[in-house]
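Bear in mind these aren't lab numbers, they're just calculated from the coordinates by the rules spelled out. Predicted model, so just to flag it, every value in this text is computed and none were measured. Cβ atoms are built from the backbone, for glycine too; each structure is taken alone.
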Structure I
Amino acid sequence: MIPDRTDVVVIGAGQAGLSAAYHLQRRGLDYAVLDGEEGPGGAWRHRWKSLSMATVNGISDLPGIPKPEVDPAEPSSRFLTRYFGTYEAQLGLSVRRPVNVRAVRREDDDPAGRLRIETSDGEWSARAVINATGTWTRPFWPIYPGRDLFRGRQLHVADYVSAEEFRGKHVIVVGGGISAVGLLAEISLVTSTSWFTRREPVWRDGPFDARAGHDAVALVEERVRQGLPPQSVVSVTGLIWTPALRDARDRGALDRQPMFTSIEPDGVCRADGSLLKADVILWATGFRAELEHLAPLHLRGPGGGIAMDGTQVAAEPRIHLVGYGPSSSTIGANRAGRAAVAAIMRLPGMPAGVEPVTWG
C-alpha cells in the first residue's frame, strides 16, 4: 500500500489539535488532521449533560475565531461541539473522521527521515506528527482489593450521565480533583453521598490569578522535562471554591474520609475497620494520556514518562505532544499548538521561508 504523503499529521481534533491545524494552515504547510470521533467537539462530545457553560472550568477561544455568545445554561457538550464544528468549516481545516490511528513508526533509521502513520483508513507518511489525542479515552481505574466482589454499580466519571440515576441510592465518590467535588455537589442534592480521597484535599482560598497559573504550569512542565509522568494541574493549584462547592460544604457533602482499605460485596471497609454500605461507587480518579499508538517509537524513559523539551519529545524531535502535561488546559493547548508548528518549521527538510497567511 502506498501511503498518502504530507508534511505533518495531527492526531486528534480537540482544542489542541484544531489549534495546531490553524497554525499549520497559516504557515502554508501541507497537513492532515486524523480524528477518531464521529463528528466535531473532541472529548466535549462525551461530557455529561449537566455540565453547563456556567460550570465548566474556563474555556479559551480557539485561535483566529472567538467563541460566539455563550448561554451559561447550555450544556458544554452541545455548545462546544457546535463551536468546534463551525470553526472547522469556516477555516476549511483538513479534518478526516472517523479515523483511528493504530501505530506511528519510523520509516527508516534516518533521524531526519519520515514517519509512517498506520490508521483504520490507510497509511500516511509525514515529516512530523503532532499528537493531540488528550486523555478522555483512557479513564484510570485503580486496582483495589475486592473491587470485583462489589454487588452494586461501579462507574467512572467518563460514564457519568446525571445525578437522577442515583436517586434513593447511597453513592461513594472516590477522587480529589475538580470532577470529584463537582459531581459530589451535584449528586448530593438528590441522594446521600460519601467522599473518599487518598490525600487530604487542598483548598485554595485566594484568587487564582495569572501568576498562580504560571507557577502551577511551571511545576507540571518541570516534571515532563525530567521524563516523569505529568501530574494534573489541580494537584499543584489546589481546589478552588465556587458558590456550588461552598453550598455543598455547608450541606456536609464535602466531609472527606481517608481512603477505604477494601471493597466489600455491600460497600467498603473504612480505615477504622467499619463497613460503610453503598449502592454505587463513582471513580473520579482521572485519566491517562492516550499514547498507545506511539509505543513503536519507544519514547518512554525509566521514569515512566516521556522527557519533553517544550512540546517536542526530547528523544524524537519529529513528535510533538500538545494537550499533554502543562498544555492540558484550553489556554495551554492553544499556545502548545502554535509552539509545535514553530518548532516543526525548523526541522530538516521542512519547507523554508513560509510566512504566516493573514486571514482576510
Structure II
Amino acid sequence: MVAVQQEPAMSDPTPAIRIARKLDIVVIGAGQAGLSAAYHLKGAGLVPNRDFLVLDSAPRPGGAWQFRWPSLTLSTVNRVHDLPGMSFTESAGEDPSVQAAVAVPQYFAAYEDRFDLQVQRPSTARVVCNRGERLRIETDHGLYSARGLINATGTWEKPFIPDYPGADSFAGRQLHTRDYQTASEFAGQHVMVVGAGISAIQLLDEISRVTTTSWVSRTPPHFRDGSFTPEDGRAAVKLVEDRVRAGLPPGSVVSVTGLPRSPAIAAMEQRGALNNQPMFESMTPTGVRWADGREQAVDVILWCTGFRSALDHLAPLQLREPSGGITMTGRLATQVARDPRIHLVGYGPSASTIGANRAGAAAAKELLNHLARSASAQG
C-alpha cells in the first residue's frame, strides 16, 4: 500500500509525484539494538519488508563494529553479547585474536540471514516528520510512511570533540577515536590522548608502546579495584536511566563504574604511561597551554572524548527538552514521552550490547501494544 504525496519540482511548475511506502513500523539502524528489535517484531507476527522495515546506513552488516580499529580484537573488546535466538560463537567462533571488525559483522550478517530480516542498505534516514497519524521518513533511497518508529542509530556517526580556544591555530594533527587505525602511524611523534574512558586507556596503552605520549582529561580517571558485580552494573545503569526519565542528557556509565585495574593498567603504570594531567585551557600553534601558563609541544591530539546520540534526523519532531535531553518513559526507558509512537534504543541506559538487547525487546512489545490500542480507539 502506498500514500501519494505531491511536492513541487525545482525547475518544473508541474508538481512531481513522490510515493511513500506505507508500513506499520520502521526501524532505523541495524546494530545490536536494531536487530534485536527486528527479531522481536518478527516474533510478534510482523513480516519483514511488508509490515516493518529495517533501514541501515552502513554498506554491509555489522553496525559500528565494522569501522573499529584493527587492533581491537575479541580479547580486548568489552564482551559482545549474544543477539536473541543465536549465539555469537555459532558464527564467529571463539578465537580471541580475531579482529572485532571482522567477527562481529560476520555474526550480524549470519543473524540477518538466519531470521530473514531483509535489511535495506545502504539507506540513510535524512529526516523524520510528523504527518498526523503517521510519521514520514525521508531517506536517500525513498520515502516511507509508518505508524511507529524504533530508532537505533547509536552514536558512531556523531563523534564529539570539545571546542577549545586556539583550536584553529594548532598546526598539528587532530583526530577522534573513530579515526584511529594503528599506533605505528604515530612513531616519532608526541601524541596527546584526551579523555578518561575505556577507549582512551586502550589507545594510550597502544600508542605509548611506540612513541612518547601525554594524557589529559577533564575529570581525573577513576580506577576500580576488585570485581564488578551484576549489582554494580544495575546500579550504574539505573543512574543513567534516572537521567533520561527526567529529560536530561544521558551520562557516561564509565563515570559511575570506573575503569577496572587490569594487568594492562598495571603495566602502563610501571612504564609511566598513566601520568594523568588536568585538561589544558587552550591550544597553540605548536601544542597546548594550561591555565598556569605551562605549555606542552605536541604533534598529534587524539580526542577520546566520546560520542553523542545520532538523532539529528529526528529534529523536526521537537523531542528534546530545554536541557538538551529527551524525556523517556516505558519499562526500560525506550519510549519518548512526547510521542509514544517513537522508541529510542541504544540511547541512555540501553547504550550497551546487553542493554540494547533488552531495550529492543521492550521497544517492540510496547510499540506494538501502543499501536494496537490506537487502532482500537479509532474504531
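Brief remarks follow.
- Answer label among I, II for the case where relative contact order in percent (Cα under 8 Å, 6 or more apart), calculated from the coordinates, equals 20: II
- Which of I, II yields 27.4 [mean count of other Cβ atoms within 10 Å over residues 25-32, calculated]: II
- Origin of the value 4.6, where distance in nm of label points 7 Å out along Cα→Cβ at positions 73 and 297 was derived from one of I, II: I
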